Structure 1
Amino acid sequence: MADERIASPAWRRRALFSLVLGSLFLGSYWLEAGYAMGTQAAVLRGCVAIAYFAVMVPIHRTPEPGKTLPLAMNLSLVALVAGLVFPLFWPSQRVAGLHIIFIGGFSLVTFTVATRVVLGHSGNEHLFRSPLPSLRTVTLFIVVSVILRAVADFFVESRAGLLNWASSLWMFAALAWAIFILPKVRTPDSTEEGTCKGRSKRLKPAVN
């Protein structure tokens with residue numbers, strides 16, 4: 001048990017790598033706020049994110065055909081990087097870049113991870129390698145939503161309508177997830193139930 005608490009050299013290297021990149025990422029905001037180095041800060045954040053994902057996340061691996069979970073996860077990570085470097089190309093549209101980060105990045109990764117958790121704890125692990133049309137629908141709605149939100153700031157006359165469509169599509173994505181994926185959380189996992197019962201029997205104290 002004590003050996004499991006000792007960090008391996010590989011873990012230490014990865015932790016140090018993450019600490020250095022995290023410090024650089026946070027430092028970029030200090031450069032931007034304190035020295036008005038907005039362009040340099042955006043470059044630094046983009047490079048840090050790309051370096052981290054390239055080393056720590058196997059995003060470069062091509063997902064197997066028909067597997068929606070890794071595809072959705074990869075799209076969310078791409079959106080995160082795209083939102084970070086967005087100000088480099090359109091400095092006056094920083095808000096649009098933030099929406100790419102939060103809608104296409106964080107919200108999509110949240111739905112993706114939540115889907116895996118729900119399926120994994122309801123005895124539906126076999127669906128990990130399936131097309132999952134419901135998650136594909138959610139992903140499609142979010143991708144179109146983030147595109148509409150990003151381009152809305154470039155078209156002043158149509159901005160209100162584009163914003164309405166973007167927000168509506170995101171709500172449709174959340175509704176689709178709640179209807180087709182969330183109810184599976186009520187399905188008990190027979191494997192976990194059996195494991196818990198066996199564990200409780202082993203831990204039950206003997207009565208003299």
Structure 2
Amino acid sequence: MSSFVERLAAVPSDDGRNNFLDHSIAANAQRRHNLELYLSEMLDRSPKVLLLGEAPGFRGMRITGVPFTNRTMFQGPANSFGLFGPGKGYALPAEAEGVAAEPTATVMWEVLAELDFLPLLWSACPWHTHVPGKPQSNRTPRITEARLGTPFWQWLVELLGIEAVVAVGNIAHRSLLSSGVDAPKVRHPAHGGRSGFKQGLAELLEAGVISR
């Protein structure tokens with residue numbers, strides 16, 4: 001997984017896109033390490049499904065290095081799937097101190113636990129897109145930015161033997177369609193989307209479109 005993470009780290013940042021995994025600052029080394037740990041833990045669990053979101057949030061993966069996580073998940077016990085938790089090597093960079101927990105990450109893992117469903121989590125654009133000049137903001141990734149991220153989710157599908165991909169929201173769905181993948185779409189859990197997100201996944205599981 002280290003070669004995958006290094007490829008991801010090699011993509012340059014620009015004025016509206018922060019590659020929080022690159023080698024420009026020392027703190028990014030911890031984020032790279034966290035991501036490699038997560039991908040290795042998931043490889044051991046052989047997930048069948050990839051949930052593809054939009055882009056990391058400035059209170060979430062930008063801080064932790066791991067998709068759909070936040071500061072509090074790294075400071076508590078392992079979750080119901082045995083992921084994260086103490087003693088595994090996950091750690092937060094110093095800048096995480098005092099950063100509010102990203103609520104979307106909390107909702108994501110609550111719903112997955114309720115459904116007893118552990119997919120691989122990733123984003124169409126795996127770098128933090130923000131308003132230029134305002135790094136502590138979130139911005140919907142452009143089509144070109146999502147396209148730049150396409151090879152990375154494709155590599156993960158191959159590396160982990162993923163059988164099905166589900167788009168979480170419209171941006172991810174458009175990215176998949178532009179890549180020739182007609183994947184099912186569920187509601188994004190942000191902004192009051194929890195129940196729709198859970199219902200969408202439950203229906204796909206019940207119909208056998210995806211499996212645990």
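Bear in mind these aren't lab numbers, they're just calculated from the coordinates by the rules spelled out. Fair warning: this is a prediction, and the values are worked out from it, not measured in the lab. Cβ atoms are built from the backbone, for glycine too; each structure is taken alone.
Given a value of 12.5 for Kirkwood radius over Cα pairs in Å, for residues 51-122 alone, calculated from one of 1, 2, which structure does it belong to? Walk me through the numbers on the way to the answer.
Values: 1: 13.2; 2: 12.5.
Source structure for this number: 2.
Which one of 1, 2 has relative contact order in percent (Cα under 8 Å, 6 or more apart), as calculated from the coordinates, equal to 17?
Numbers: 1: 17; 2: 24.
The correct label is 1.
With distance in nm of label points 7 Å out along Cα→Cβ at positions 43 and 67 derived from the coordinates and found to be 1.6, which of 1, 2 does the value describe?
Values: 1: 3.7; 2: 1.6.
Comparing all candidates, it corresponds to 2.
Of structures 1, 2, which gives 1.30 when Cα Rg over 2.2 N^0.38 Å is computed from the coordinates?
Structure of origin is 1.
For helix-only ellipticity at 222 nm (-39500 (n - 2.57) for each DSSP H run of 4 or more, over all residues; to 500), the calculated result is -23500, so let me know which of 1, 2 that is.
On the way: 1: -23500; 2: -13000.
The structure behind it is 1.
Which of 1, 2 yields 19.8 for mean count of other Cβ atoms within 10 Å over residues 35-42, as computed? Walk me through the numbers on the way to the answer.
Values: 1: 14.8; 2: 19.8.
Value 19.8 for mean count of other Cβ atoms within 10 Å over residues 35-42 corresponds to 2 out of 1, 2.
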